[in-house]
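These are the structures, in structure tokens.
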Structure P
Amino acid sequence: MKILQINASIRGADANSTQLANSLVRVLKANHPQATLKVRDLGQDPHPAIDADALAALFTEQAQRTPEQQARVAMDDVLIEEVKEADTLVLAVPMYNFGIPAQLKSWFDAIARAQVTFRYTDNGPEGLLKNKKVYHAGARWHLSRHAQRLTSPLP
């Protein structure tokens, strides 16, 4: 089994989502002693957001790409290969401002490539990466824990 763990918190090892994902990976490795683990920490090493230049590179034929475009597409290719090689993905996902971190969104944008990881069909999009198990280790901050402090009169 090849496990790919994606940590998305900017809090690194202290993040609840990372700690939860680490615990899950320990269980997976205990149940599959031959398992290998690759960790990608998007909080510490974020992937660049897709922008006009990146999009232009993706829509340019490979032979026509500039060296800068080739380098940008190659960065995404590395992430796609990691996902292709993995049997199991463990996503450590905190919730920031009611959503996923921008770093994780950039990762999703990088790996979602038409004709590579999905294709459009008459019935809608179809994933091309089959037989993968994905675990979501999510964590969020509970406002209710702090409601008393937030609703009490100001000094």
Structure Q
Amino acid sequence: MASPLPPAYAAPAARARIALVAESFARLLGRPLVVAGDDAVAALWQAPFAVVAHGVEADPLFFFGNRAALVAFDTDVAGFTGMPSRLSAEPLARAERQALLDRVTRDGFIDDYAGMRISARGRRFRIAGAVVWNLIDAAGQRHGQAATFAHP
């Protein structure tokens, strides 16, 4: 049974921002992230793999995490959205994470990321084969970055 889209993701402005996750992926990688049909936001929410996105703040804040990502990070929508994305990595791994994000900013996307992450409860977990990409609108303006990875 499909779970309904959380209210935090249902407002028109939030839906437009989240839809950019799928649109940017398709634009940069030349293939769809999800089979969106009429509703890319619902498809992202229901995807069986983790999808996260943060904005362009000086200390970027997560604005989206789908169901699979929330399970991976042991949290809920309210606990995930608004959290600085740097907190998803352990303190010693943050320099490595920043180097990855700098590479994505320069190259548009990468499809070979692996690293350790930390959940809201302090559980360490490894991601591998992650794709990280820039959120770029049709006019070429950058709105943040997103990532997808498999999580059991």
Please state which of the structures P, Q yields 13.5 when mean projected area of the Cα convex hull in nm² is computed from it. P
Entry that produces -9500 once helix-only ellipticity at 222 nm (-39500 (n - 2.57) for each DSSP H run of 4 or more, over all residues; to 500) is calculated, selected from P, Q: Q
Comparing structures P, Q by mean count of other Cβ atoms within 10 Å over residues 27-34, which one has the largest value? Q
Between P, Q, which one scores greatest on relative contact order in percent (Cα under 8 Å, 6 or more apart)? P
Looking at distance in nm of label points 7 Å out along Cα→Cβ at positions 51 and 91, point out which structure of P, Q has the largest value. Q
Taking mean projected area of the Cα convex hull in nm², for residues 35-74 alone as the criterion, which structure among P, Q has the greatest value? P
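Values quoted throughout were computed directly from the atomic coordinates according to the rules given, and no laboratory measurement underlies them. Owing to the predicted nature of the structure, the values given are computational and were not obtained by experimental measurement. Cβ atoms are built from the backbone, for glycine too; each structure is taken alone.
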